[in-house]
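Chemist: Next up, some structures in structure tokens.
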Structure I
Amino acid sequence: MCLKEFFENNPKLAVAFSGGVDSAFLLSEALRFGADVKAYLVRSEFQPEFEIEDAKEIAEQIGAKLEIIELSVLEDESICSNPEDRCYHCKTRIMGAIKEAALRDGYEMLVDGTNASDDATDRPGMKALREAGIISPLRYCGLTKDVIRRGARDAGLDVWDKPAYACLATRVPAGERITDSKLKGTEKAEKLMHDMGFRDFRVRWRGHNALVQVKEEQLEEAFAREHEIRTALGRIYDDIEIDEKGR
């Protein structure tokens, strides 16, 4: 009921869209309750191509208007230098670009898919959202990740069980410069892991080496296939280690 009332009270709005389950569910609910809504997705060096394609597909499935905004985040020194608060600088730039496009189209309210399970004290990007005046209806309505996944499943959204995906920049340790080659290497490595059947994992840079982190349920398989993983990722990294603690 909370979301229904929110969209009745705010019938025209823009959605900062990622193609993940949260923003997809939010966009779907906005349309279900009759809002005039448009989704905006920023394509930068930090998103792998599959994320862009997933976003296009889910927007088409929902029947939503989607605009993709091209933005180079690596042109910003405060981002590519990779400080501890990199996410703040990145989110500020991304939301600024979306707000500009939304206002151009006549959408004065911008919402995002932050939910009640997200820890506001643990995400530098939250500060950027507050400063930009972004509204988070899912969080406002107290909807947790589990509730959203169930709602997305009931709505028939293909992404209902899609694992959460952090941008490619998170694979580079804070303080280590982010480069286009590292991002492309990460994207290639994670595609190789995905093609091997692994799901919900990370391949992180450690100098010129890789730290592979998989979920506990696939950890035994990862070690059983360690040679295969080393051979595949060895084209990108000097050495590969599988994190025995899992992800």
Structure II
Amino acid sequence: MTAKAFELKGKTALVTGDSKFWLKPIVTALAEAGADIAVAAGQTHKLEDAVEIAKSTGRKALAVPTDITSGAQVKKAVDRVIGEFGRIDILVNASDVNLFQPFCDIKDTEWDRVMDYNFNSAMHFCRAAGRQMVIQKKGRIINVISGLAERGHANGTAYCVSMGAVLQLTKALALEWALTGVTVNAIGTGWFTENGSAADEAIARYIPAKRYGKPYEIGSLVVYLASDVTDFTTGQFMYVDGGLMAHA
């Protein structure tokens, strides 16, 4: 198998996200592999930065300002991407907001915010983009979540529940769409950092690799799952965590 097997030329990728630092590395990897890029997010500066990265590789790129927690706005965003590019081949859901505090202290508004950004956004985009992919009889959906979808964390109930919900969404849709040519997979992240600190070094001793992950290390797995070589890979949860879950 040659490197060409992983090329994404002629494909359109829609990458969504807010709050965390996944947009840039994911867009970079997909664009460098040849995909045209649409980015949907609520934070304008993140949209602009991601689009400029895609354009710098020579790819077509579209910024779609979107309240990713709104089903109506998500549908409009997906319709706009289809109108601009004609299709959506790849969807990457990468929204991630944290909330770590005692369960009994969590306000309803705080709980709803975590579920809206982490789960409902992925659900809205899977439904809107998935409908188009089923019509096309081909598509790749990749949900970037956390290993806490499977592992508990004290004072992290809201976050763990939201990640677990996306994992179950991934598995259920993979089964529902198994005969349509649409694959649905998830990437489980461990501890990642953009700029290392002394605190990061202290926590890293709990990671078998003895370091935090770097955001760009997600990109290669996204490209793999987005490529044509993964027609038979669906419903899977793949870790990029330095071995963290291997001894959990």
Structure III
Amino acid sequence: MKLFGCAIVLAVACGSGFAQAEEITVAAASDLSFAFKEAASQFERQTGTRAKITLGSSGNLFSQIQNGAPFDAYFSADVRYPQKLEESGQAVPGSLYRYAIGRLVLWVPNRAGLPSLRQGLQALLDPAVKKIAIANPKHAPYGRAAVEAMRHAGVYEAVKGKLVQGENISQAAQFVESGAADTGLIALSLAMVPAMQQAGQYWEIPQEAYPPIEQGAVVLKNGRNREGAQAFLSFLQQREGREILRRYGFVLPDAAQP
């Protein structure tokens, strides 16, 4: 069973009253992979406008945009990246939107010999846990949150030699789902996928254990279809889009203002 990849292309339609070109390009944090896949059918039913969605770590996508990658919109798992793009003049002024707060979980497969989730992050100290998957903290917000959560639990120094780093949170989830790691600290949005729930169990790490994973988006000046990108962003501010994010465990902002 392979559920995860580093990048995909989804055909989506953008609900809006504006006239649109036939396609937009969107750079999106990989924790959005399944939520955006579900959203695709709703977008298609509305207008048929296609969105090419590239998934990856927020930091790597940010670097690509800084170097001129012609995406129309950017959905980051760390609001600081789109804020920097707005400050540098690479984002359309006023388009910054905090669309969600992500949650971090400890996921353990249904495999004999592994510790119980009742132990929380102390389970990582169990000798049966040889490898722990996390996203690379250098450019993945969920990786940074994982390190902070382990420090908060007082286990980081004891387990840091067990860490296996994925380039993004989807790859970290793939490591543990495939058996390349014994357990992993991954996004709730990925752990809630039915196939992952059938293959294992997760424990939601208390939110006070790590800084809030504030996720933000912007429309990019270097893109070719600003109008379509704004429509895509607007969809996620509306009831249908917000409900999709909620179903995948994201905490939603109270208002559509940054």
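Since every read-out is calculated from the coordinates, none of them should be taken as a lab result. Since the structure is predicted, the reported quantities are computational estimates derived from the model, not experimental observations. Cβ atoms are built from the backbone, for glycine too; each structure is taken alone.
Chemist: Tell me which structure, out of I, II, III, gives -0.30, -0.66, -1.10, -1.33 once log10 I(q)/I(0) by the Debye sum over Cα atoms at q = 0.08, 0.12, 0.16, 0.18 Å⁻¹ is calculated.
Modeler: Label of the source structure: III.
Chemist: Another question about this same structure. For distance in nm of label points 7 Å out along Cα→Cβ at positions 129 and 185, which of I, II, III scores largest?
Modeler: I
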